[in-house]
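Multiple structures follow.
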Structure 1
């Protein structure tokens, strides 16, 4: 994991500001969704990208009961 040396304070509502340098590097724009998860003792922030629940592809997604499925996995399920 690469250290940036950037330190930010958490405000009274639990918010932090992501520096513009990081947002540009990670291609995070205003109103983009960011996924937050924990790994051991770390909090990880990652730009959220919608993906197929089966294979992880982000191409040709179809939403079915609020789950994303790519067309290839859908085709495979229909053959099954």
Structure 2
């Protein structure tokens, strides 16, 4: 988990949101004391889980080709 001061978090908010979308947790501090956490949305995580289950089931039935498999693998590494 990374930490950012309030001022730095304010100036880099867009970048921090992108990092959170990729699953990272970020702590916002005020004079070194943690005051808030930026964490991925629970609904977003649930949606990603459902997508993964559908993809795994599709792989079991061999309904995907090598290109689709490679794309899913790369997406999973983010």
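Read-outs throughout are calculated quantities, based only on the coordinates presented, and are distinct from any laboratory measurement. On a predicted model such as this, the values are computed, not experimentally measured, just so you know. Cβ atoms are built from the backbone, for glycine too; each structure is taken alone.
Which structure, out of 1, 2, was FRET efficiency 1/(1 + (r/R0)^6) of positions 10 and 66 (r between Cβ atoms, R0 = 35 Å, to 0.05) calculated from, if the result is 0.20?
2
For Cα extents along the principal axes in Å, the calculated result is 54, 21, 16, so let me know which of 1, 2 that is.
Details: 1: 53, 28, 27; 2: 54, 21, 16.
Working through the options, I get structure 2.
Out of 1, 2, which one gives 14 for relative contact order in percent (Cα under 8 Å, 6 or more apart) as computed from the coordinates?
Values: 1: 14; 2: 22.
The read-out comes from structure 1.
If you work out mean count of other Cβ atoms within 10 Å over residues 2-9 for 1, 2, which one comes out largest?
Values: 1: 6.5; 2: 13.5.
With respect to mean count of other Cβ atoms within 10 Å over residues 2-9, the highest-scoring structure among 1, 2 is 2.
For the read-out helix-only ellipticity at 222 nm (-39500 (n - 2.57) for each DSSP H run of 4 or more, over all residues; to 500), a value of -5000 was computed from one structure; give its label from 1, 2. List each step's numbers first, then the result.
Numbers: 1: -5000; 2: -17500.
The read-out was computed on structure 1.
Here distance in nm of label points 7 Å out along Cα→Cβ at positions 18 and 50 was calculated and came to 2.8; which of the structures 1, 2 was it taken from?
That value comes from structure 2.
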